[in-house]
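Participant: Scrolling down, you'll hit the structures one after another.
Please treat every number below as a calculation from the coordinates, not as lab data. Treat the numbers as computed from the prediction; the structure is a model and nothing was measured. Cβ atoms are built from the backbone, for glycine too; each structure is taken alone.
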Structure 1
Amino acid sequence: MGLLTKLRTLRGLGPLSERDLPEVARSVAIIMDGNGRWARRRKLPVAAGHRAGTRALRRTVEASIDLGVESLCVYAFSTENWSRSSDEVDALMTIFVETIERELPDLARQGVCVRFIGRRDRATQELRAKMVELEEKTGANERLQLWIAFDYGGRAEIVEARRRLLEDGVDSRDIDENAIASRLYAPDMPEPDLLIRTSGELRISNFLLWQLAYTELHFVDTLWPDFGERQLRQALVEYAGRRRRFGGR
């Protein structure tokens, strides 16, 4: 039984012709939203919501492996998140370090290759060292590519690509989409087939502006700490029922 058939069976749906459906999403991006609201509803400090969010990420990584997703990009910390209170930002930096230390052995064992995209110069020295360690120890893995967008902004990425074009001395007549795409933070990252945003918000919040040009969008009300295999399966089922035309008919 193929993955598409399994997913539809879980929803009680009948078979569809393969020619009427796209491939099951192999590249998925997620805006992990709702940690703060999750914590407030439970009268917990916001840091507790962020820690619950790291557990949701682990569940989602494991579910992605089981469901055949090959590339997963998650929005962990945006360029705009620096405007939050210093207490929250400091707590987040600590949580990132703790999470890398705790999850590194399992990620390596499960065959996950981790890469960070975005800026690193504003992170703490300890966190930068942990990022390098995680990338080095998982770099040869091939089961799932996990891209973590940290201190990331889609506009900033495009500006940086333009800056690299100038530094490389590229003639304006030679600038095309390929020239820009090759100078993004991670040129080898697949463009997402599917973007999921949690918490009920209906926007992309400066995430992967270049890469999302033809990505299918899926919004769920579930707060990120409550997200897991069931919600990911449902998103993949919905995606599998769409026809992607990429501007054609």
Structure 2
Amino acid sequence: MRTEITFGLFSDGCTALSWRTPDSSFLAQNWDWMSAQKQNLVALTIHQQTQNKPTIKMITEAGLIGKIGLNSAGVGVCLNAIKVKGMDPSRIPCHLGLRLVLDSFSREEAVRELKACGVASSCHMLVADATGGVGLEWSFRDLSKVEMNAARQVFHTNHYLTVHEQGVVDTVWLKDSLVRIVRVQQLCGRLGDSPTMREVAEVFKDEKGLPTSICRHELDDGATSTLFNIVMDLEARKATVTLGRPVEPEEHFELAF
């Protein structure tokens, strides 16, 4: 319940995309937070055959059982922080919602299960499988979807893109979120209709607008930086992970089924 307990104390700023191309179904993001948290990142594999649930491979923080990754059924999820006041304790915490997605066998199942229980606090979950993705903008009061555009893409940063119920007020706490959402769409627009996994990864190296660019850089104490990048191909059921800022990689590895 960290997100619900520490509301207002976090400062992560992430950029995410889903893109169903003719050959692949990409789901990708940079995860940005305090540099000190990098040492607590875990590449986790969870085998659940006895529970009749898919195997999960994700990048998480020690202690969190649901985060950013994919499963053996080709379902993946990314997360963007949204800062909107309000919390409903009758709904499930954000990170348990992420685990619910990774326990699902399809995007439709994940959305259905999440809608049935609701998410307690504001956040954006980008849920995808081999058929494409959908953005789920949660508040303590409602859910609003960001559907695929004509190019079968969904983009998101750290503010609401859709209209929510009265009383749900977005603070747009990171003003660079407004810039990053435009920039990531511009960069993807230059890739054509059938980009490669490597070309999608290059988008997340963009430093226009440093230090608050897509590839974020921590210049002052207490600021945030990109701690890892993940690019998933849910059609192929694999992902590449870059630890550290993508322009200054510290480690590369693959998650695959």
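Participant: If you rank structures 1, 2 by FRET efficiency 1/(1 + (r/R0)^6) of positions 174 and 198 (r between Cβ atoms, R0 = 35 Å, to 0.05), which sits at the top with the largest value?
Facilitator: The maximum falls on structure 2.
Participant: For which of 1, 2 does relative contact order in percent (Cα under 8 Å, 6 or more apart), calculated from the coordinates, equal 23?
Facilitator: Structure of origin is 2.
Participant: Follow-up. Figure out for me which of the structures 1, 2 the number -13500 belongs to, where helix-only ellipticity at 222 nm (-39500 (n - 2.57) for each DSSP H run of 4 or more, over all residues; to 500) was derived from the coordinates.
Facilitator: It was calculated from structure 1.
Participant: State the single structure among 1, 2 that was used to calculate semi-axes √(5λ) of the Cα gyration tensor in Å, for residues 134-189 alone, giving 21, 15, 7.
Facilitator: Derived from 2, not from the others.
Participant: So if we calculate mean projected area of the Cα convex hull in nm² for every structure here (1, 2), which label has the highest result?
Facilitator: When mean projected area of the Cα convex hull in nm² is calculated for 1, 2, structure 1 comes out on top.
Participant: Kindly point out which one of 1, 2 the value 2.2 was derived from, the read-out being distance in nm of label points 7 Å out along Cα→Cβ at positions 102 and 158.
Facilitator: 2
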